[in-house]
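> Read through the structures below before going on.
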Structure I
Amino acid sequence: MGKYFGTDGFRGEANVDLTVEHAYKVGRFLGWYFGREHRAQIVIGKDTRRSSYMFEYSLVAGLTASGADAYLLHVTTTPSVSYVVRTDEFDCGIMISASHNPFYDNGIKLISGSGQKMDAGVEAQIEAYIDGEGPEIPFARKENIGRTVDFVAGRNRYIGYLISLPTRSYKNWKVALDCSNGSASSIAKSVFDALGAKTYVIHNTPDGTNINEGCGSTHIGTLQQYVKENGLDIGFAYDGDTDRCIAVDENGRVVDGDAILYICGKYMKEKGALNNDTIVTTVMSNIGLYKACDREGIRYEKTAVGDKYVYENMVTNGYSLGGEQSGHIIFSKHATTGDGILTSLMIMEVMTRKKTTLATAASEVRIYPQLLKNVRVADKKAARENEAVQAEVKKVADYLGEDGRILVRESGTEPVIRVMVEATEDGICARCVDQVIAVLEREGLVRRGV
């Protein structure tokens, strides 16, 4: 974790934590770094936040001042930038988005030439340059100054790629899409319409300030109600930059990332497409997923939280499916990052090929009640390693046995300890979480007044 770049880019409140000066310097460095032996070509996408335009122009100014050519995809999704970088052999890609955060936040996500998240070593060099500790970067002059290229054709090619993947028509399927007033607003409906679905779309009128506001994958209630009231077959909700997908079945019940991993993993295993019969999860995945996988003979790996770590494990071991409970799902045959629309298509592939409903497919997974509480502490390491805390955690784990689990971990970005319990009942979760928090308080580890 760097000073500015976390597991998912440089993120913060626009013009407070992330400023136009930061964006300009990021562009200056990238244009120089990738242009030392040739004229760099860098592609940029953005979501619908008001500040995304401001950061786009700042990045372009920095890139072209360093001699790079900037190709603009305009409003598009993070996975589309990854796709275009990889298929059109750009030096790197930039996505301007704060994902599921509120509109006043924004972020700069850097994507390598292979379509993956940028190497931490490059991000560290950018941080040094931002702080005035990097190399002296010359300004390009005369014909060496970079240019800006309208590249909406790249986004259209990505849409065509998505449409090419399904093997069955969606005719007679009534599908709801919650575009979160974000990047999916410019892509998702056209994909499902082209595949023959009767498409119902909500939250697809972005105005720069309504992205993720009471909608999308982090506010699923509206889509649940919409699917039920309109008698639809299935619904999909995306986040601001469309690298997440959460589904809703025909009864309005939520099908989260863990259930999606099971549904797609089981289908891929049946088709011989699940490499080593293994899925990659994070430590936050639900115990219900693991029990269902054990029953079906599906193996699993567990990584730290973050789709970056999921994909690293997949690449290292050659696995074909991985993801997070939050809806970041990676199908390595088709993408190098989470892709919400692609995930929708893969779920539809299971439904259309097996001629089943999402409710039926998801019923095979019992998602256990889960409770997560964040506790602000003075010292994360001291809190986690405290003997009394560890003893209480073991006591809870022994009590839960095979019918639950407890996870206590440090936040990667805040002075917070996260206490999570899964159990057969909500009441058990609450009681066990509060037991551990009480010990943290008794030991004087909790930070007050903030």
Structure II
Amino acid sequence: MQDIKPKAVLVPFGYPGYPDSYLERFTEESVEALKGLGIELRCSPIVKVRSDAEGAVKVLREEDFDFMVVLILSWVEAPNVVDVVDEFRDKPILLWSHTMFKEEDEWMTLGPMPGAGVVRQTFEELGLNFKFVYGMPDEEKVKSRISLFSKAASAVHRLRHSTVGLLGYASMGMYTACFDHLPLREKLGVEVHHLDQYVVVKRTEEMGDDEVEELVKEAKDNWEIGEGVTDRDLIVSLKMYRALKDLVEEFGWSALQIKCQYELSKYYRSVPCIPLSMLGDELPCSCEGDIPLIVTQLMLHYLTGGTVSYGDIHTVEEDRILVGACGYAPFGLCDGRPKVGKTEVLYEGVANCSLYREGRVTLARLGYKRDRSLKMHIVTGEAKKPRPFREVGCLPYPSMEVVLDGNGDDVAQNLASQHYAIAYGDFKRELLELCGLLSIEPKVT
């Protein structure tokens, strides 16, 4: 999983009536503050008069940046700002105004907040996608707000360069797994590349057993393999892993979603649970053809830089929920050695039956409102070892009990589907920031 730095271009704005020494000093301090937050940054020359705007636009055109920082150093003339941002309306904008500063025992100002007041309202009326922060570069609250915004803006940029590989489509009549292709591309920028599961079956069957010999050996050395799992079962599962991994690399997919029921689970008799549990440590994966789910997983992955998973919500109690998927969890999120077993009830093949490790978690789910705009349900809590449970006749599921920060009934009344994306850590604030940039209506319970 890659840790990619947010990338920004800073455009400082000033006014010719103020000393250059102040404007240059405060620009340098702002640059250092942003770089200290881990932001990859380029700074344009200071825009003081309208003819300076051309130089700033030239810098912006030369960079593939995640977001623009409009830095208000002093009083400004708003047309100078609009001249710069007008060509880049599709980019998130951080509107940052400096405030007052102290020299010896006296507070001083260059008038940035009055200038920002004009610009902030202008941006709102222009319909620009921006966040307004104010304060000096050494203020912790300013740096905290900018850091949060930078992560969300970077996620927005990466979503617009993402492709989900979809093998099959929504499983077992799951209306909530369906999606609107063009609106998804327009609103979030995510492309979906659709193929049939047949390509996986064909590539699995064309692969020689010798091509997975090392993988089989590693599995036997590192997994707890349950009764009834044969060498043939492992060979087929690991060939499917190789086939899926090859597809990911061939088409440059950012995430993988596959329909299992019933083509693979009943007719081919080899579920993709183990291949996905292995691939889940490399990129976001999930099953049953659920596109809103995998896009939520991508969002969490881009915000966290870490491994993400998903689970079904099986029960809701006053202070907790039970979450688990039938045979899937990234092995890297499991507690101890991976446990695998053979299943022949409801679905057939080798499945993951490990438990998740404990820790702080965030669950989230994208969904559609009646007008087909997007919403997101966000849940936070503490993952604990689950009580012993299983679906009738099935292997134990990879699962966790989440002790909620909120109320169980509030979670139940806002369920957006059975599938929820999972990330370790508390990322509620990051998700809310992302929702703001993407015009997604959030609901936290």
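Read the figures in this text as sums done on the coordinates, not as results from a lab. Model, not experiment: these values are computed from the prediction. Cβ atoms are built from the backbone, for glycine too; each structure is taken alone.
> Can you tell which of I, II yields 16.8 when mean count of other Cβ atoms within 10 Å over residues 227-234 is derived from it?
I
> Comparing structures I, II by Rg/Rh (Cα atoms, Kirkwood Rh), which one has the largest value?
II
> Let me ask something else. Given a value of 7.3 for distance in nm of label points 7 Å out along Cα→Cβ at positions 51 and 395, calculated from one of I, II, which structure does it belong to?
II
> Identify the structure, out of I, II, from whose coordinates mean count of other Cβ atoms within 10 Å over residues 99-106 was calculated to give 10.0.
Answer for the origin of the read-out: II.
> For structures I, II, calculate FRET efficiency 1/(1 + (r/R0)^6) of positions 299 and 387 (r between Cβ atoms, R0 = 35 Å, to 0.05) and state which one comes out highest.
II
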